[in-house]
Structures are given as structure tokens and as C-alpha cells.
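So, here come the structures, one by one.
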Structure P
Amino acid sequence: MTVLESIVKDLETLPASQLAEVANYVSRLNPERRRRRLTVLRSLAGCMPGKEGEDFEKAVRAGADRIDSDE
């Protein structure tokens, strides 16, 4: 039995909730996922012009400051 066949056999015994966790984990391992996410983020950069974008950026930065200060 190959490694892949063994993994699939084990997966077949898992409940749906655990399969979802496994799928999420495997997806995060895929290096292509990061490239796709960055492409999408870059395509959205600047999509909130003017005051709305500035307010959003301030809110994000304020939240990031709170996270950083907890370290």
C-alpha cells in the first residue's frame, strides 16, 4: 500500500467535521495557495478610495497595534 493509499484509507474513517479540518490543513500546505492569495490581495489594493479607505486603514492599523503590544 502506498503512502497516499494509506492516508486515503484513514481519511475514509473520519467524520465530516474532521475531514474539513484535514482539508483546511492540506490546503495551507500547498505553496500555490499563498501565491493565489497574494494575487487576490494585490488585485484588491486601493479598492476603497478616499475617506472610506483611509478610515479602514486606520482601523486595521489600530487593531494591529493592539496585537503587537500584547507580545
Structure Q
Amino acid sequence: MADRGEGRTAGGRDVLIVAALVVGAVLGAAILTSALPAALQRVIFHTPVAIAVLVAGTAWLLWRIARRPSA
């Protein structure tokens, strides 16, 4: 079985770009949430919405990895 990651390494620039995107996404979510009416904010903060988003995102990512054609 061939190593798919051969020759591919993440450099410092790549890590900083991903980190900046993650920080931007979190700040964007915080800003959007603060703009919601109080009733919707209560729903977001008092229900497991974040857990559902994380589970769905993880499932999607694993599906994408599994569907990637082998090299």
C-alpha cells in the first residue's frame, strides 16, 4: 500500500493560514450570534447546537476522506 502523504508536509505558512481561518470563523460565528434576537440566542446557548454541528462536520469530513480516490 503506497503512502498517500509522501512528499506532502504542512509548513509554518500553511499552519498560520489554517489558524487564521479558524479564528476568523469563530469570530464570525460570535458576531452573528450576538446579532440574533434574545430568544434565538437562548436556543443556541442552551441546546446542543454546537455538538450537532461538530458531529455533522466530522461525519462530512470522514465521508470525504473515505471517498477520496487512491493514488
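Each value in this text was obtained by applying a stated rule to the coordinates, not by laboratory testing. Every value quoted in this text rests on a predicted model; they were computed, and no experiment measured them. Cβ atoms are built from the backbone, for glycine too; each structure is taken alone.
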If we compute Cα Rg over 2.2 N^0.38 Å for structures P, Q, which one ends up with the highest value? P
Among P, Q, structure where distance in nm of label points 7 Å out along Cα→Cβ at positions 39 and 63 as derived comes to 2.6: P
Looking just at FRET efficiency 1/(1 + (r/R0)^6) of positions 23 and 55 (r between Cβ atoms, R0 = 41 Å, to 0.05), which of the labels P, Q belongs to the structure with the highest value? Q
